[in-house]
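Read the figures in this text as sums done on the coordinates, not as results from a lab. Owing to the predicted nature of the structure, the values given are computational and were not obtained by experimental measurement. Cβ atoms are built from the backbone, for glycine too; each structure is taken alone.
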Structure I
Amino acid sequence: MTGYMIKRSLFFMLYDYFVYENEINHDEIREALVEKMQALQRSRLYTMSKTASTEAEREAAFQEYLELTEKVRINELNNLSV
């Protein structure tokens, strides 16, 4: 089993949410978890693009990695302009 690191602030928001049923930071928690999942997916795809057994699998993983990275950048730009 592999462990994953999260930001301290997210940990405390999750703690408050589940232990004290404090739902004030619900939207922030959701956003931070989505960002973390996207980072994990990008990491997995990048690793696959380097370690897959065939060239076709490596290329497919790298293309998916690029597409996901581009989506994240577009979302970040949209959030900056709002």
Structure II
Amino acid sequence: MALDRRNVEKVIARRLAPLFAVDGGRVDVVSVNDGRGAVRVRFEGSYRACPSREILARRVLEPTLRQELPELRVVEWID
């Protein structure tokens, strides 16, 4: 699967959104830079002010995306 916005959103919707929704949070894709292998996201809902966002990004979001999008190098988040 190619690293583009549509595919990133598809993986998040299918594999992560139901998990995040249990906690009242969600992750929105801000941008995808396929040249750098970078995906920028914004945490929303209960995750917006969550002090564990970095752990969530590094231990859940990034590994899940890498499984289906091997070109991914880094997940960055913005406030």
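For distance in nm of label points 7 Å out along Cα→Cβ at positions 3 and 67, the calculated result is 3.5, so let me know which of I, II that is.
On the way: I: 3.5; II: 1.9.
The read-out comes from structure I.
Consider the structures I, II: one of them gives -27500 for helix-only ellipticity at 222 nm (-39500 (n - 2.57) for each DSSP H run of 4 or more, over all residues; to 500) as calculated from the coordinates. Say which. Checking each candidate, the match is I.
From which structure (I, II) was mean projected area of the Cα convex hull in nm² calculated, if the value obtained is 7.1? Walk me through the numbers before you get to the answer.
Numbers: I: 7.1; II: 4.4.
Label of the source structure: I.
Look at relative contact order in percent (Cα under 8 Å, 6 or more apart) for each of I, II: the largest one is in II.
Looking at mean count of other Cβ atoms within 10 Å over residues 27-34, point out which structure of I, II has the largest value.
Working: I: 13.0; II: 15.8.
When mean count of other Cβ atoms within 10 Å over residues 27-34 is calculated for I, II, structure II comes out on top.
If you line up I, II by distance in nm of label points 7 Å out along Cα→Cβ at positions 19 and 51, the top spot, with the largest value, goes to I.
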